[in-house]
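Input: structures, listed below.
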Structure I
Amino acid sequence: MDFSDRILSWYAKHKRDLPWRKTRDPYSIWLSEIIMQQTRVAQGLPYYLRFKERFPRVENLARAEEEEVLKTWQGLGYYSRARNLHATAIRVSDEFGGDFPKTYKDLLTLKGVGPYTAAAIGSICFDLPTPVVDGNVYRVLSRYFGVDLPVNSGEGSRYFADLAEQVFNKAHPGTYNQGLMEFGALQCVPKNPDCDTCPLAESCVALARSQVARFPVKLPKKEVRKRYFNYFMPVDPGFKTQLVKRTGRGIWQGLYEFPVLESEMELSDGQAEEPLTEGYFPQMGHPLKIHKLNPVPLVHKLSHQHLFLTLRIVYLEKDLTEGIPIAEMEAYPVPVPIANFMETVKNSYF
């Protein structure tokens with residue numbers, strides 16, 4: 001057996017029973033691929049089922065409000081994926097009559113669909129001979145062939161794309177692509193893979209050199225940026241608060257949060273609360289009392305930045321003009337740390 005035959009044979013015995021593997025419906029495959037990007041199956045599966053229940057067809061997703069899509073997505077992170085998901089659903093529904101493009105080139109024109117996703121949809125749904133290359137594939141190929149080019153370099157990316165093409169099984173494109181990704185996810189795992197039961201063991205270069213842990217090779221990551229978010233949750237006499245929608249192209253675009261003051265470093269209580277008395281948040285007026293919810297900042301780690309978050313409950317003398325009942329604030333799409341703050345506040349203070 002050659003490389004691809006061994007992958008297909010392994011996949012037939014070991015593949016997981018997942019709902020998107022029981023269909024060739026492009027909407028279902030596309031939805032699963034977008035949700036599962038940078039997400040473990042155990043985490044992503046409930047979201048997939050939730051989306052399919054709430055938006056059973058691409059037209060249903062297209063007609064939804066963006067806030068409803070973001071709320072359904074809440075907790076998965078990388079919220080640009082959700083916004084792109086919605087934008088593509090609208091385009092497929094309005095421009096293509098609900099039918100996804102059937103060529104690799106046309107699939108690439110969809111927002112949020114890159115080479116990997118286009119290859120997955122094209123091969124699984126339309127039998128297009130387009131090999132996928134993702135993190136799992138990089139790991140398997142780099143170990144099996146002993147390739148020490150950094151996978152996150154331009155040269156490495158091009159090399160592995162060519163290598164994936166060479167070992168690709170054109171007779172069973174969709175099954176092979178799924179098999180290779182599954183092999184990386186279950187067998188050729190990042191740490192401590194079970195090489196004794198691996199069907200590729202006898203010809204794996206990394207195993208022969210006792211260098212399995214060395215692959216794949218990656219260039220060092222960029223320095224992580226630190227940001228400090230000082231949140232203020234206003235509470236008026238009628239137990240209403242305020243949420244503000246984030247705009248711009250930064251993190252959490254389109255999501256809601258409490259009024260925030262961002263700083264370059266951690267602020268003392270006096271530094272953080274000074275803007276309240278100086279009218280930085282005019283809607284809050286003059287606070288009667290300020291309670292700091294978390295003495296130590298909550299650290300929320302993203303791929304290229306670490307956020308240090310604090311929340312202060314600000315009790316107001318007057319009613320907010322555009323207040324939201326505290327009992328209803330969880331209906332809004334918010335980032336995970338804000339959702340955690342909300343839960344703590346409601347359970348402990350109201």
Structure II
Amino acid sequence: MSSSTTGAPNHLGFIHLVPFDRDDPSRGLREGIELFRFAEELGLDSGWVRTRHMQYGLPSPAVYFAALAQETERIGLGSAVIPVGHENPYRLAEDLAVADLLSGGRVLPGLSVHPPGFAEAVNDLVHGEGWRDEDFGYGRIERLRDFLAGAPVREKPEYRGFGGDIDSERVEPHAPGLADRLWYGGGSLKSAAWAGGAGVNWLMSNITSAEDGIEDFWANQVNQIETFRNAEAGAGAGRVSLARVIVPTDGASSAQAAKYRDYAEARTPRTKSVHGRNTIIAPDLLGSTEEIVDFLLSNPAFRASDDYLFELPFEFELEDWKHILHQLATEIGPKLGWSPIAD
């Protein structure tokens with residue numbers, strides 16, 4: 001079984017929204033590329049992008065990965081996560097495969113499924129009126145995986161002497177190994193059981209579900225990890241990654257430290273109650289390197305995970321994000337027993 005029971009992560013990375021200004025979106029997109037280059041220079045294992053639709057954040061991870069593939073050489077390129085309900089699995093498979101081949105096999109597709117979340121009139125515009133009859137369950141990811149794995153979609157048509165003999169029976173291009181690098185981003189026992197049984201890696205964040213009468217955030221995530229492990233179909237080969245907003249104050253300027261404190265304090269009230277039916281949110285972890293390391297080494301959910309991801313605050317700026325990644329790679333990671341990848 002792959003498990004970081006000592007607290008030392010096998011893999012260290014970050015998650016970034018790639019936010020941008022409404023009137024100058026290209027600047028934010030370019031700054032995101034600069035941040036990925038910086039993270040690679042630090043030796044971090046991966047960088048993950050969020051997916052946002054009709055917000056000031058990146059809506060198209062596969063396109064962005066193709067750009068990042070030209071600007072980086074080693075760092076893993078993850079999505080946390082692509083809501084497959086917005087996607088045609090066939091077209092998504094094509095886009096992810098192109099990005100993966102351009103990157104040399106570095107794409108880590110993180111996925112989720114859920115019904116369209118907009119108002120019905122908006123859903124009609126976005127998805128077409130037939131969305132009410134669609135199945136937005138786990139089967140969409142299973143279809144995507146089959147396409148990525150090269151499963152036949154049709155019989156190859158007979159070549160008739162014109163147009164070139166270029167037809168294929170499967171989705172093209174084919175990216176070997178990509179189908180085995182899928183992650184499911186979830187926060188419930190049901191999803192953990194499905195991901196484990198389906199042989200998909202398990203990705204958790206700072207938002208989860210209170211289940212079985214338990215409202216303690218970390219106890220719920222430990223239950224999910226155990227459920228995932230118990231359901232695994234791949235002899236314990238699946239990985240568990242845990243992401244959280246972690247903001248180190250060591251090395252920050254006085255202005256940065258004040259900004260970090262104000263940010264964490266403003267977000268703390270939302271962690272004090274259950275939202276909706278059973279959604280709970282973990283407090284941001286703000287503190288010195290020593291405080292952060294002590295917390296991670298003693299936290300049961302982190303100790304049971306293979307990989308750690310630092311979620312970068314949306315509202316910060318490039319120099320703030322660089323400061324956080326520098327502390328992660330040069331101070332926090334090594335004290336956890338992790339070593340940066342050398343060029």
> mean count of other Cβ atoms within 10 Å over residues 8-15 was computed and gave 14.6; which structure, I, II, did it come from?
Replying inline: I
> Where is percent of Cα pairs over 21 Å apart, for residues 56-135 alone largest, in which of I, II?
Replying inline: II
> For volume of the Cα convex hull per residue in Å³, for residues 152-327 alone, which of the structures I, II scores highest?
Replying inline: I
>> Tell me which structure, out of I, II, gives 2.2 once distance in nm of label points 7 Å out along Cα→Cβ at positions 144 and 232 is calculated.
In response: II
> Out of I, II, which one gives 22 for relative contact order in percent (Cα under 8 Å, 6 or more apart) as computed from the coordinates?
Replying inline: II
>> Using distance in nm of label points 7 Å out along Cα→Cβ at positions 256 and 288 for the comparison, can you identify which of I, II gives the largest number?
In response: I
> Taking mean count of other Cβ atoms within 10 Å over residues 112-119 for each of I, II, which is largest?
Replying inline: I
>> As an exercise: log10 I(q)/I(0) by the Debye sum over Cα atoms at q = 0.07, 0.14 Å⁻¹, calculated from one structure in I, II, equals -0.40, -1.13. Which structure is it?
In response: I
>> Matching task: 4.9 is the computed value of distance in nm of label points 7 Å out along Cα→Cβ at positions 96 and 296. Pick the structure from I, II.
In response: I
>> Quick check on the output: 1.6 is distance in nm of label points 7 Å out along Cα→Cβ at positions 184 and 208, derived from one of I, II. Which one produced it?
In response: II
> Computing mean count of other Cβ atoms within 10 Å over residues 120-127 gives 12.9 for which of I, II?
Replying inline: II
> Between structures I, II, where is distance in nm of label points 7 Å out along Cα→Cβ at positions 104 and 240 highest?
Replying inline: I
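We did not get these values from a lab; they are worked out from the coordinates using the rules stated. Quantities reported herein were computed from a predicted structural model and do not represent experimental measurements. Cβ atoms are built from the backbone, for glycine too; each structure is taken alone.
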